[in-house]
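Several structures are given next for inspection.
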Structure I
Amino acid sequence: HSEWTESDCNALLTYVEEKKASSENSKGFKNSFWQGCAVVLNQKRTAGGPKTWTACRSKWQRDVSLFIRLNAFR
C-alpha cells in the first residue's frame with residue numbers, strides 16, 4: 001500500500017481529467033492508461049514510494065467518488 005500525498009492525488013485527478021476522453025471504454029480505463037498515469041505520477045512524486053499502475057488504478061477505484069466531489073470545487 002503506497003503513501004498518497006495531496007500532491008499525488010491532485011496529479012492523479014489531473015491525469016484522469018486530461019486523458020479520460022481518449023482512454024475510456026465501456027469497461028473503464030485500460031491497463032495502458034494506468035501505466036501512463038504511474039509514469040506521470042512518479043515523475044512528480046516528492047514523497048513516499050514509487051506508484052505502480054495497479055496502485056494508481058486501485059486508488060482511483062477506491063476514491064473515485066471523493067475525487068469527483070473534490071473536482072467540483074476546483
Structure II
Amino acid sequence: MASNQEKVQCVVWFAERKPVTTVQGQFCQRFGKEPPSKPSIRAWFQKFLETGSICDLPRSGRPRMSEESIESVREAFQ
C-alpha cells in the first residue's frame with residue numbers, strides 16, 4: 001500500500017499530463033518498489049480533483065480501541 005507521500009507524488013506526476021505508465025516508471029525509480037496499479041493512480045487523481053485531498057474522509061461507526069484500552073479490559077477480567 002502506498003503512503004500518502006507516494007500517492008501525492010503520483011498525483012503530481014499525473015497532473016503534469018504524464019501517462020500512467022510513465023508515472024509508474026517514475027514511482028519505481030523514486031521509491032524503489034513496485035508501483036501502484038493504473039486504476040489506483042487514476043482514482044487518487046480523481047479523488048484529489050473532487051475533494052482537494054488524497055486522504056480518506058473520516059468513517060462513521062465506532063472507533064477502534066487502542067491496545068492500551070484492550071489490555072486494561074483484559075486485566076479487569078483476570
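Since every read-out is calculated from the coordinates, none of them should be taken as a lab result. Just so we're clear, the structure is a prediction, and the values are computed from it rather than from any experiment. Cβ atoms are built from the backbone, for glycine too; each structure is taken alone.
From which structure (I, II) was relative contact order in percent (Cα under 8 Å, 6 or more apart) calculated, if the value obtained is 27? The read-out comes from structure II. Quick one: distance in nm of label points 7 Å out along Cα→Cβ at positions 6 and 54 came out at 1.0 when computed from one of I, II, so which one is it? Checking each candidate, the match is II.
I have 4.1 for distance in nm of label points 7 Å out along Cα→Cβ at positions 30 and 62, calculated from one of the structures I, II. Which structure is it? This figure was derived from II. Work out the source of 134 here, i.e. which of I, II gives that when volume of the Cα convex hull per residue in Å³ is computed. Working through the options, I get structure II. When helix-only ellipticity at 222 nm (-39500 (n - 2.57) for each DSSP H run of 4 or more, over all residues; to 500) is computed for each of I, II, the one that comes out at -19000 is II.
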